[in-house]
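Just so it is clear, none of the values below were taken in a lab; they were calculated from the coordinates. Computed from a predicted model, the values in this text were never measured in an experiment. Cβ atoms are built from the backbone, for glycine too; each structure is taken alone.
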Structure I
Amino acid sequence: MDFLRPASWEEALAAKAEHPTAVPIAGGTDVMVEINFDHRRPEYLLDLNRVGDLYEWEVGEDSVRLGASVPYAKIMEHLRAELPGLALASHTVASPQIRNRGGVGGNLGTASPAGDAHPALLAAGAEVEVQSAARGTRLVPIDDFYTGVKRNALQPDELIRAVHVRKADGPQQYSKVGTRNAMVIAVCAFGLALHPDTRTVRTGIGSAAPTPVRAATAEDFLNAALEEGGFWDSGKVITPSVARQFADLCAASCNPIDDVRGTAGYRRHAVGVMARRTLTWTWESYRGTRTASEGAA
């Protein structure tokens, strides 16, 4: 196994172009596990730890550009207001040591359906910035990024440089089921984001299908129910029947398997419970914010 250690982003792209099979490594929290257990033995490892701009983020007027290697701990510390769903997901990542090493780019590169960041990125409607030496930069919508079990839309000579996430315009929530609070792979996870500016709701489901997925049918139902019922304008409590139907549709959007962490039936049930709870939490937060703004006016 050869070890490539570029000192800049340009050198990293050149190395990836010359060695398309090279496996990028930054935090190493996923890759090193596979290597240590001899599940993967790449010909080349491409160490990105010296590429400084991968650890930087930029808060713009409408969105955040998050470097691929920004650690989860930094997201929790500095971007809680702009990216609340991703900050909540970051809290659930393994241990403090892992949260100080791992980043969103690693989750995206591995593309495991159990990656903790995926549901939050799907719910927020992120875009993945990828680049190659030959073709330059392109932005891949998060909905198009996951192509199969642990497969993504990257071309062999491309690397993930950053993730672009719109700043939250409404409440966001994240929920995860696991056997304990630390060092646990998700049995299933659920992210929900309210977008009052467009009067839409987006979801993200992890570890309950071959890839991270959105519950599109559930979103369509809830978007219509909120609009037709005048919920956005009135801020009234969502009726139990609407919440229950939304939860059932979220559960139906899953395509889980039985494994050592849980059965398919349990995963579907848990996703439904998390969908109903996160909807309740986010809507109560929206109602509270709306009431506060009306009182200030």
Structure II
Amino acid sequence: MSFQQFTEYLLLEKKYSALTVNAYQTDLEAFLFFIQNEYDEKSINKVNYSQIRSWIVALVESGLSNRSVNRKVSALNTYYKFLIKTGAIKLNPLLKHKALKTSKKVQVPFSEQEIETVLNELNFADDFESLRNKFVIELFYSTGIRRIELVELKLSSIDLHNKTLKVLGKRNKERIVPLLKSVVQTANKYLNQRSELETITDKEHLFLTKKGIKIYETLVYRIINEYFSLASSKVKKSPHILRHSFATHLLNQGADLNAVKELLGHSSLAATQVYTHNSIAELKKVHIQAHPRSKK
């Protein structure tokens, strides 16, 4: 059974993104390299759990975080499940494996004031890059989309007349999110500037560099980090924190959890519930301030 068949299964049947599939393949190749060097074993299909365990120990000793190790083992586990499904093996050597313990990451969202400062108090010029950057920030905060989803947006994804955005999420799951009037206004200004670029290579993509090629993930991260460094002292300033802020602020204002789940493109409520700890803190504050017996 080749890795090629496995990657085709992930792409075509499981609908994983090319980025995820590449990561899985890299992890499998790294594990194969390990067992070839340590055990002179030529096939992943024939290893036992103790050999996998030694790989996990080696990964931990190399300084890799438990979270990263768990992701690599998950890729291997998915491969073994595929082998069982195709009849290549009869027993998954990772069947009784327990993931390494990881500490929960507390994502601190931007405050509403910090976001208002960036959008209203920082002077955005009317040139292409400034309008693009403002559009990127507004879109992240008003829709909660992921960084890769923003990068892959097409010109055809945005419907300014109906004020909607078509987003292609994980596993090619499509969702429609509404656009605020202010975002539509910024979008129009950006699109006018975009149409005046001297050369456009990636014509179908919404967000471009000034050279006319598709925007890339590191540039998107840099845009968010640079602007929010001027308004926030938080350690982490990333597109994901804006996504986190979007969800938290909606929940703080009483939005339905299921509605937020749909807007975020989550497949389960459990994924959305990680954003509720801030809204619970807000509820506690309101409760203490408003309840008649709170001061007794």
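If you rank structures I, II by mean count of other Cβ atoms within 10 Å over residues 167-174, which sits at the top with the largest value? Let's see the in-between values first.
Working: I: 21.1; II: 14.6.
Going through I, II one by one, mean count of other Cβ atoms within 10 Å over residues 167-174 is largest in I.
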For the read-out helix-only ellipticity at 222 nm (-39500 (n - 2.57) for each DSSP H run of 4 or more, over all residues; to 500), a value of -11500 was computed from one structure; give its label from I, II. I
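I, II: which one has Kirkwood radius over Cα pairs in Å, as calculated, at 22.2? Walk me through the numbers on the way to the answer.
Working: I: 19.7; II: 22.2.
Source structure: II.
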By the measure mean count of other Cβ atoms within 10 Å over residues 159-166, tell me the structure among I, II with the highest figure. I
Where is distance in nm of label points 7 Å out along Cα→Cβ at positions 47 and 239 largest, in which of I, II? I
Comparing FRET efficiency 1/(1 + (r/R0)^6) of positions 63 and 255 (r between Cβ atoms, R0 = 41 Å, to 0.05) across I, II, which structure shows the greatest value? I
